[in-house]
Structure formats: C-alpha cells, structure tokens
Structure P
Amino acid sequence: MPVVLFIDLWPEVAKPGYWKKRFAAVPAAATKTGFTAIPHHHTRIDPVRLSVTPPAGIILSGSRSNLVEHHANDPQNGVTLASFAALTELLARLPQVPVLGICFGMQYLTVAAGGALVRLPANRKDPVWPIEVLSDDPLFAGIARPRCVENHSWQVARLAPGYRVIARSSDGIEGIRHERLPRAGVQFHPEYHRQPGATAQGERLLLNWLGSLA
C-alpha cells in the first residue's frame, strides 16, 4: 500500500503504539482510502532517507508545544523553528509531496514560510467550534458548515507569502492553502472527531485530503 508519513510534532517521543491512541483516526482514515500511515517523531526524522522514496503525502500533527520566537514568551511549552530543522529539510527535499498541517502543524507551516503567530486571549477548547469556509476548496468538499474540535492557544496572525486563507472563524484564520505548492493547513483538529461531543466532519475532511492523493 502507498505510504503517508505522519510526523508527530509533540515534544516527547511516545512509547511504541501510543501514537495510535492519540491519533487513532489517522491510520483508520488512511486505511479507508488505501494508504498506510507510518509515524515518525520529528526528532527522529532522517530527511535524506525519507526523501529517497517520496511518500504519497505528509501529515503534520498538532502538539502541546507553542512555536514562539523566544522561549521567554512561553517558558513552559515554547519551542522555536530551529527545533524542527530536520522536518524543514525534509519538506525542502519534497516540494511536490502534498502536506496537511493540523493545528500546530499549520502553525509550523506558517512560521517556516515567513508568517507570524499571536497568542489568543484564552485557550480555545471546543468540540464543535463553527468554521466558515471561504472558498470552494476540495478539503471541505461535502462540509458546508464545519463544526470541528478546537484546542489551541496560538493563532496565525500573518499569512506566510504564497498562502491564502480558505477558512475562518471568530478567532481568525482556520484554514490555509499554498498557491503553488500542494500544502494546506487547518487550525482545528479533524483527527479528534471521535472525541465526546464532536461531529464526524473531521473524518470527512481527512478522507477528502487522503482521497486527493490517489
């Protein structure tokens, strides 16, 4: 089966099998669309080896880390772009491979490409946060009025060059897509669609993205 790389951006390296508990919806959605999801923690990426046989796609996970310019802005969970040097090299080697950034993954794509983040006044945590779709994007096919799981403290304040906004909410930017590269991101968590109170729309979004890789 063709492979989708799932890059775990959490700060700690999980014990074997744990990622399937935290991100169980990802391998399930991959299997439904004919793919195998292979996990890699971002600290254990070998960009040269992984780029020899390009995957069908790459998913960047959420994280409890916060990507800030200086750790002093967030002494508990703050990290900088330098912490993800191996991931940055991998994506530079595979510009043709579709990428989906989820929550922190979208924030990483933004900062890595020259955009900026801002801290929200309070942590946004909601199982059915309303999202406004701004364009006819294939990521939201069949999802007219998304209500998805939110859990984050930082938000995209300034788009990176080359990206456009495809979804918003009262908190700000909720979805982005690159104009030339096959890269997209969502601020919410489609992979948490199995959580209590969540809708199944997150699974539909994952299936939409994976289906576009075929």
Structure Q
Amino acid sequence: MANTIIFNNLEEPDYGRREAFNSLRTNLQFSGADLKTILFTSCCPNEGKSTVTFELARSIAENGKKVVLVDADLRKSVMLGRYKAQAIQKRVAGLSHYLSKQAKINDILCETSIPGMHVILTGPLSPNPTELLNGPLFQELLELLRVSYDMVIIDSPPLGSVIDAAVIAPYCDGAVLVIESNATSHRLAVNVKKQLEMADCKILGAVLNKVKIEKSKYYKYYGEYK
C-alpha cells in the first residue's frame, strides 16, 4: 500500500475517554462475529459523530485488529481539517474518485500513523453524493473491505439532514446512532431510527455523546466526550 496519512493533530486520550471508546469497541465486538461493516450516523451536524468513529477505529487498531475507517460524508467531511491529515509520498485519491471510476481501490486505501488503522478519505466533494453512494461500486467496495479487515467503520452524513446514510445502510451489517446529550430532540432521534429500520439495517445501539459527568470522587477519572 503506497499511500500514507499522517495525523498532525492527534492527541492522546485521557483515561475516561479511552475507557469509553474501549467499552464501545467491546460492545460492538460482542454484538456478533458476523458484524464487520458498521455504519455511524447522527441526527444533526456537530454531534461528534466523526470524532466517535475516528476514536473507535483507533481503539480497534490499538487492540491488535485491522480496521479501516471510510469517510463517506461526500458533502462536508471534517477529518482532514480536524486531524490535520497530511498525505505523504503522493497525492491520494478518495472515495468520490473511486465511485466515479476515476480510481482503483489501491489508490484510495491509506495506511496511517496508527498501526493497523487504515482510512479512505472522501476525495473532492461531489455534486451528486446520493447517486454515487447508491451505485453498485459502493456495495462492491464494502464487500472487498470485509475480506481484508476485521472491521469496517463508515462515517456517514447526519440522517436527520440528508438521506445518504439510509442509502448506505442496506449494505452494512449494522448501524449506530450518535446523539448529542441535551441537544437532540427525542422526536428527531425516533424519526432517524425509523429511517434506518425502513432501510432494513440492524440498529446496534446509540452513543450518547458530549455527556457532562458529575465531578464526584467516584467519577473523577471520567471526562466528557468531545
């Protein structure tokens, strides 16, 4: 694999944050050995979904598994900016290149500075992301990744805003909904859940994000999600 991504804004998580993602990783692993391609979505933008998927993939890799994080937000990806991702060796193609038949799978797969963790970046933002994700090439890509990786994590756009996640969902083994604490309405969360069910995708659970932890003696080691 010729492509390599360096994350220049990669912070070491504190104890509470690390334990939270280790717990999420363990819960997913115990959901079934056949669950390998897992979709993550949210109700609204800025609920922390991309941070959750990145840190989960990192936790899986640090546990000795081979994982690939697919950035499938072809509308407004934040990975490059948030982690100051820098490609070395050559310019890297992304998911939109692959789905528009401008690149092969080896052109878009990237090793990272985290051993065992690979990523597929979005590539140029697309004027027709739903059509690209709904085509046969995305399903074919996931089938290829299933063979090579222990787990495939897919970061998709908020389902409460655009339909892309529902288009991707039938190709995945399960879905996880990221919900911001004290911000997302119950009605919106239920509507998003119904959309995933209509897509015939198994809902594995929800991640309650940005929780304010009471600063008691017992919980002093547990921070808050970002």
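When distance in nm of label points 7 Å out along Cα→Cβ at positions 3 and 187 is computed across structures P, Q, the figure 3.4 traces back to P.
With percent of Cα pairs over 21 Å apart as the yardstick, tell me which of P, Q scores highest. Numbers along the way, then the final one.
On the way: P: 50; Q: 53.
Max of percent of Cα pairs over 21 Å apart: Q.
A value of 38, 31, 26 was computed for Cα extents along the principal axes in Å, for residues 115-202 alone; which of P, Q is the source structure? Attributed to the structure labelled Q. When distance in nm of label points 7 Å out along Cα→Cβ at positions 35 and 67 is computed across structures P, Q, the figure 1.9 traces back to P.
Match the computed value 31 of relative contact order in percent (Cα under 8 Å, 6 or more apart) to one of the structures P, Q, and report its label. If you can, show how the numbers build up before the last one.
On the way: P: 21; Q: 31.
This figure was derived from Q.
When FRET efficiency 1/(1 + (r/R0)^6) of positions 27 and 179 (r between Cβ atoms, R0 = 25 Å, to 0.05) is calculated for each of structures P, Q, structure Q comes out greatest.
If you rank structures P, Q by distance in nm of label points 7 Å out along Cα→Cβ at positions 147 and 195, which sits at the top with the largest value? Walk me through the numbers before you get to the answer.
Values: P: 1.5; Q: 3.3.
Largest one: structure Q.
I have -6000 for helix-only ellipticity at 222 nm (-39500 (n - 2.57) for each DSSP H run of 4 or more, over all residues; to 500), calculated from one of the structures P, Q. Which structure is it? Attributed to the structure labelled P.
Bear in mind that the values in this text are calculations on the coordinates, not laboratory data. The model shown is predicted, which means the values in this text are computed figures rather than measured ones. Cβ atoms are built from the backbone, for glycine too; each structure is taken alone.
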